[in-house]
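Please treat every number below as a calculation from the coordinates, not as lab data. Computed from a predicted model, the values in this text were never measured in an experiment. Cβ atoms are built from the backbone, for glycine too; each structure is taken alone.
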Structure P
Amino acid sequence: MKISVRLVFTYIRDNMNNEFLIEEKGFDKRAIKHYEGLFCQGNGYVHVRASHEDSIYGVRQDDEYDRKPANVTLEKPRETLSKYGTFIPGVTGVHPYLKDEIINLPYPFMTEVFLNGDKVDITGNNIENYNRSLDLYSGTLTRTIEVVDKAYRVRICHERVLSMDCKHLALEKTTISLLEGKCHLGLVTGVDARVRTNGFNHLVKIETGKEADRTYLKALTNGGNTVDYRLRTAAKEMDLIPGADDSRCYYTGEKNLGGSCKEISLEKVVAITTDRDFDKFEDNTGLGYEDLKKNSDKVWAKIWDDCDIVIKGDDKTQQALRMAIYHLIRNATDDDRVAICAKGHSGEGYFGHYFWDTEINMLPFYLYEMPDKAKNLVKFRYNTLDGAIKNAKLYGYDGARYAWESSVSGEEECANWQYADNEIHVTADIVYAMINYVRMTSDQEFYKECVIPVMIETAKYWLQRMDKRKDGSLELLGVMGPDEYLPFTRNNAYTNKLVRFSLEETAKAIEKYNVPVERDFLLSVKYAAENLKGYAPLSDNERVIKQCDEFEEYADIDFGQIWTDRSKCFGNHISQEKNYRSKALKQADVLEMMMLFPHEFSTETLKANFDYYLPITTHDSSLSAYVHGLLAARLGRTEIAERFLKIVDDIDMDSNRRGAEEGVHIANFGGLWQMVVFGFAGLSYSMWDDDISIKPALPAGWKSLEFKTLYKGNKYKVTIGKDTKEIVKLS
C-alpha cells in the first residue's frame, strides 16, 4: 500500500466535552459502587475512586472484617453501598490473609454540606435534578444536585480533578447556590483516614494538625511507608476555620444564605506525597483551583491528540473505547518500580496485584501510543527479577519464576495454590512482552541490560521445570494455561508455545552477543527449544490444535442442560471438580496463542480452531471476548465480531451489570483497544512486521475509523472508510 507523507500540526480540540462526556443516567443507589469504579480518576501517581464527596448515611468506610482467598471467578464481593478507594501504586502492606496488597489510603475529596443543621445525604428523598458526569477529555468529575425543603431549594455542585500537570495535587471545587428561600449553611471539607482495605487497617499511625495556612494528615502504613496530605482552601463570602481530629484534617465554615449572599464557592487543593517519591514536592505555587485545572487540562488535551480513536457510526463503541483509553492513560506510570494492577487501581479487587494481563492485554496500547510508559512496564519485570529468583528457589528450582500475582517485590502473592503453582505461563509471557517492546522501539540498550538477563534466568527455570520422555522429547506437566477451567494439564499448547519462543530467543541472544554462559547451558537451551513438545492436532481434524495432550479425553458437556441462566457465569452452575474434567473453557488458549503468533497460522487453520473452540468456551473470563472478536474480524466474520464487540463494550459500561463495582476490568479495556486497532483496522503487528500496513474489516454500521499510532520510530495517521483506506506519515 502506498503511504503518503504530510506535515500535520498538533491541535487542541475546542468544545469537545459532549463527545467525551460520560453521564450517570439518573441516581440509583444500587449502582453507587459501580460508578465509583467506572468514574475513577487518576494521573499515574495517585488514583481515587469516584465516591461521593459527602459520605452516605449508614455506610461506614472503616468496617473491619475477615476477607479470605476465594475462587477468582465466582467470589461474591461484600455488599455495601459505597467503598472509598485512594491508591498510590507502590504503597502496599501485608494483609492477614491476602499477602501483600495495595493499601486504601485516606480519602482526599471529603466535603460534607449541612443545611439548617441537617447533613445532605445523596440517598435522601429530598434530592432532585441529580446529574453526574466524567469528562474523559480533562479527567474532570462533576456532580450537581438540588436539595429541596419547605424553607429552601439549594443547588450543590462538586467538581474535582487529579492534576495531570502536577501529579501530587488533588483539586476540588464546591459551589453552593441558593435558588429559593433561605437557610443556614455549614461545611466540613478535608481528608478522611477512616478507611480500611479488604476489611483490614493498614494505617498503623495517623498524625494530624495545623500549620501556617494549611492543615495536614500524615499516615504511617504497616508496609513502612509514610503518606502525607497537606490541605489548603479558599472561599469567597465565608470564613474557614482549620481543624483536625484523630482521623481527619479539615476546614469548617458557616454562612447564612439569603438576601445578598446566595452563593458560596469553595476551592480546595490537597498535596499528596510519600516517602517513595523521587522528588521532594511542596505545594508552593500559590495557584488556585482554576489555574491548576487549566494546566492539567492542557496536558490531557495533548495526550488525547495523540491517543484518541474516532469512530463514526457507532456511538456506543466510541464511548466505550474512549472510556478504555481514559483508564489506560490514567494508569500510565512514570515509575518503573510498579506496574498496572488487574483493576487499574480503581478498587480493592485482586488486591492491587500484577498479572500477565499487563504484558499481553495492556502493553500493546502503550507500545503504539506511549512507548516511554511501555518501557516502565517491562522495566518493572527486570527490576523484580530478584523476586522471581526467590519464587523459583521456593519451588526448588534454579533461575527465575515470575509470580502469577506479583506485588512490588516480584514475589508470589497469590493465596490460591491452584493458580500460584500451575499458571507458569506468565514467566514466558513476560519475555514475549519484553521482545515485543524491543522490536517496536529498537531499544538495544534495554535489550542487552534487561531482557537478556531475564531470558537467561527464566531459561534456567524452564530447563528444570521440564520433564524428559524416553524418546528424548521434553514436556511441561501439571500446567494451567490461561484457561483456568482446565488445571494440571499435560503440554498446554499456549504455554509450550510461549516457552519455546522464549528459549529460542534466549539462544539467539547468547550467540549474537557472546553472552558469557557455559557451553553446556547454551546447548541445553537449544535442545529444550527444539525438543519441548509442540502442539498436536485432534485425531479427527488435523487443522485443530489440541489445547493440551489429553484434551480429547475430557468429558463433553451439555451446556443447554447445565447453563440455565446465562446472566451468571457458567462456573456458578457446575461444581469446580466437574468443571476441571470437562470440555468447558473459561477462555480458549489455542486462539490466544494464534492471536500472539498470527504469522504462523493460515486462515484455514485459524478458522478451523475458531469454529471448534467457540461452542465450548464460556467467556467467563473478561479476557476472552475481545480475543474472539479480534480473530473474527481477522477472518472477515464481522457479524460475529460485532456480537463480541457488544460483550466487550458492556463488561464495565453496562450499569445494569455493575461490572466496575470492585474496579474496572482494565485488561478488557486494553483488549477493546486491540480489537479495534488489530481487528477492525487490521493494523500489522510491529512484533512480526517491519512495515506498517492495514487490512480493514469494519462493522457494517461503521462509516469510518481514524487514529494515530507510532510504528517503529515513526508516527502515522490511519484513516479507514467504507471503500477507502489511507496511512499518512506524520513524522
Structure Q
Amino acid sequence: MVITIHLRNQGSEKITLELWHSHQFRRKSQIFQLTRLDDDGMVFEIEVGLSSFHFMFKGLKNDPGFERFYGNYLGGEVWCLPDRAEVYPVKPAIPKGYINDYYNVIKDLIPDQLYLPETDIAYLREGIPPHPSKHPGIKASMLGANVLKDGTVLFGFFHHRAAQVFLIGNFNDWQCPGHPNPDPGEFFKMELYRGYYDYPNIWLLRLPSDLHLPELEYQFFVIGGVPLDGNRKPWRYVHDPLTRYYGKDMQRNPGLVIDPGRYQWSGGKWKTPLLSDLIIYEMNVYGFTEGDADIPVSEQGKFKGVTRRIRNGYFRELGVNALGLMPTSEAPTMQGPTALGYDPCGFASIERDFGTPDDLREMVDTAHQNGIAVLLDLVFNHTANTFNPLWGIIGDSNPGGFYFNGGTPWGNRVATEREEVQNYLIDVCKLMLKEYRVDGFRFDATHSDWMDHGFLHRLQYEIRDRGFKSNCILVVENLPNQPDLNRDGWNGFAQWCDPFHDKIAALLREGVYQDWVDDSPQYLGDVFYYCRNFYARHTNNVINYCESHDENSIPFEVATDGPALQTEPAKERKARLGFMATIAALGQPMIYMGQEFGVDRPRNRVQFDWPVDLNNHKFFQWAQGLINLRRRYCGLKITGSDLIEEGRFHFIIGPWLEQGNGKTVIGWRTIPNAKPTEQMVILFNFEPYPVTLGVDFGLAGRWVKLADIDQVSDLEPFGNNSRDSSTTIITQGYVPEFTLPSSSGFIYKWEH
C-alpha cells in the first residue's frame, strides 16, 4: 500500500520521514527520503503493509517534535503542516490574508445595533496597564452570523486546527463533503484568515443578500482538527459557539441568523443605576408566571409574561429596581418546577422555551421604561452534557477538546484560563450588553476552583475600564467568598455574601446551619457590617440574601430544626425577621421571587402559587413597605469603605458591648450626612425570648418607628405615620430600658 504524505514547507533544509508501528514492543524505525517537491512543499511516497503507523519529520526547522499518526480511514493521500500534529485527509486551506484587512472592507456596513465580535486580550499578557503597541491585536474577529447593512450575512468561525471549513444550511440543502449525496457545486467553502496572534485561525464567508428565506438556518462542517466521529472520520458537523438563537428542530438544533436591528427600542434615556442603589429580585422566567391565572396562557413561563407584569406595575409597586434573571441561555432541559437553567449549551443563545430574542429585548426595554435594571445570569464555569455545542468542536489533549479543562460538580469545566476562550466569553458579554441592552451580569460559581480569576479581571477591564459599558454591574457567586475580586472595593465585583446567608440561617433556625455555622453571638456584627472582616473592602462588594434559588425558603428551613418552629406563626415570624435583616444590613439586598409572599418551599424550586389578592396579602404589604423604606431613606443604604471610621455608622448594641452582653442582639445608628432628619436606628433581637437593654439613640428628640416585624408605617406622603404617633419615642438620646421582643426588628428615624 502506497501512502502519499504532503508536508507544506518551502524550506531548503534536508528533511526525512521516520516511521514506526505502535504494536512494536521496541520502536523499530524506518527512514524515508523526500520523493519530490511540488507547489505546496514536500511529498513523501511510502509503501507500508499495515493500516496504521506513527511518523515524524526529521530535520524540520523549529519542529517541536510532533509525533503524527496515520490511520487508513484518512485515505491514501494526506497532508501535514509543520506547526501542528494533525494529519489531514484534504489539502489544508491557505490563509487568504489578515483579518484586519477584511474588517476594513466591511466596517462601514456594520449596523448600530449589531455587536460584531472584537475582543482580543493578547495585549493584557504583560499586565495592566496594557501595552497595545506591543500587542496591537485584531480590530474585530467577526465571529458568529452577522447581518450587515446591505443585507449580506457575514459568518465567522474560530478554529485554529481545521484543514477546511464549510458553511451549510437551508440555503444550500446542507450541502458539504459529508452530505449523503454531495454536490460540490452547492458547497460554501469558508476562507481562512490570520487572526489572533497573527495565526491562521479565523474562517470567514459572506452570504449574498438575495437569499429569500424567512429564516436562515446554518451550521459548520469541519474537516480536520476535530475528534473522530462514530465512523472514524476526521470531520464533523458543529454549531456556531456564538449562535444567537436555535431553530425549532430539537434534533439537529440548527443556528438561526438573527438580525438585532429589527427591534425598535423605545428611545428613552435610561441610565444604569449605581450598584449601591439596587434592590435585586432574583427570578426565573418560567417559574415567575407559569400557571398564574392573571397571565394569558400564551405568555405564561415566557419573557412576555414577565413583560406583562412589569407593565402592570408589579415591580414598581413592590419597590425592587433590578431583576436578576436566572439563566436565559439555551439549555437542553425541559421547563418545569425544578428546571433552573444552570446547564447551558449555548452561551450567546436565548432559551427557545422563553421566547424570541426580540421578546427579551422587549422585556428589557419595558423594564427600563419602568425604572428597572436587568441582570443576566451567565454560567461560564461548565456546560450541559446532553447537548453541548462546544464539546469536541476543536480537538485537543483534554477530554472535550479546546474549550474544556477538567470537571466541576455540575459538568465539564470550561477552560476559562485560555485566552481564546476568554475572548469568546467576553464577546458573549459584550453582545448581550449591546444587542439586548442589559445592565450587567451575575456569574455562576466563580470560585477559583471552577473559574480562572484572571479571566474575570480581564472581563471587567475590557467592559468597564475600556469604556464598553463603564457602569456595567458585575456580580459573582464566589462561594466561599474570596477577596481577590474586590479590586479597589468600590469598583470590584459584588459577591453573593455566603457569611451573611449562613449566619442568618443559623440564627433563624435557633441552631446549626449545614454543620458549620451556629446561632452563637460570634460574628454577628461582622455579617451586618458588610463582612468587612471576612472578605469585603466596600459595601459594593456584598450582595446580602437569606433566600435564593439554591437555598430553602426561610419557612421551610426553620421547620427542619424541630417542632417549636414548625407552626405557621413561627415560620412567618422567622421569614419576616430574615427579610428585614436582608433589607437593613450594609451591602445590597437581594430577594428571591416569592419571598415577598413568605413562600414555603425547598431549594431549587422555581414555581410557586401566585396570591389571588395582593391588596389583602399581609406579608406582601409588609414586605413592600419595607423595600420602599430602603428605596426612600439614605440611612438604610449608606455606602462606603469604612463607615465607622468616617463617623457615619455606630454600633449601639451588640454581644461584645455592655448593651448586649453576649446575647444575639444587634443595633446600630446611621448618620448618612449632615441632616439630622436622615439619621436612623436599626435594632434586631435573634433570641427566642425578649431582651431588655439600654439603647443610645444619640440624638435628643422624637424617633418615629417606621417598621417592626409586624407592620411598616412610613411618613407622609407615602404613609400616615407622624412624629406624634403613639409609637414615637421621645428621648434625650438614651433610652435606659428598651424591650426587644423575641425574634424582632425595628427601624426608627429621627424627626423634628
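Here are the numbers:
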quantity: Source structure (of P, Q) for semi-axes √(5λ) of the Cα gyration tensor in Å, for residues 70-253 alone, computed value 28, 24, 14; calculated: Q
quantity: For distance in nm of label points 7 Å out along Cα→Cβ at positions 198 and 614 computed as 6.0, the structure of P, Q it came from; calculated: Q
quantity: Entry that produces 13 once relative contact order in percent (Cα under 8 Å, 6 or more apart) is calculated, selected from P, Q; calculated: P
quantity: Of the structures P, Q, the one that -4500 was derived from, the read-out being helix-only ellipticity at 222 nm (-39500 (n - 2.57) for each DSSP H run of 4 or more, over all residues; to 500); calculated: Q
quantity: Ranking P, Q by Kirkwood radius over Cα pairs in Å, for residues 222-437 alone, the structure that comes out highest; calculated: P
quantity: Origin of the derived value 4.9 (distance in nm of label points 7 Å out along Cα→Cβ at positions 62 and 686; candidates P, Q); calculated: P
quantity: Value 26.6, 94, calculated as Rg and Dmax of the Cα atoms in Å, assigned to which of P, Q; calculated: P
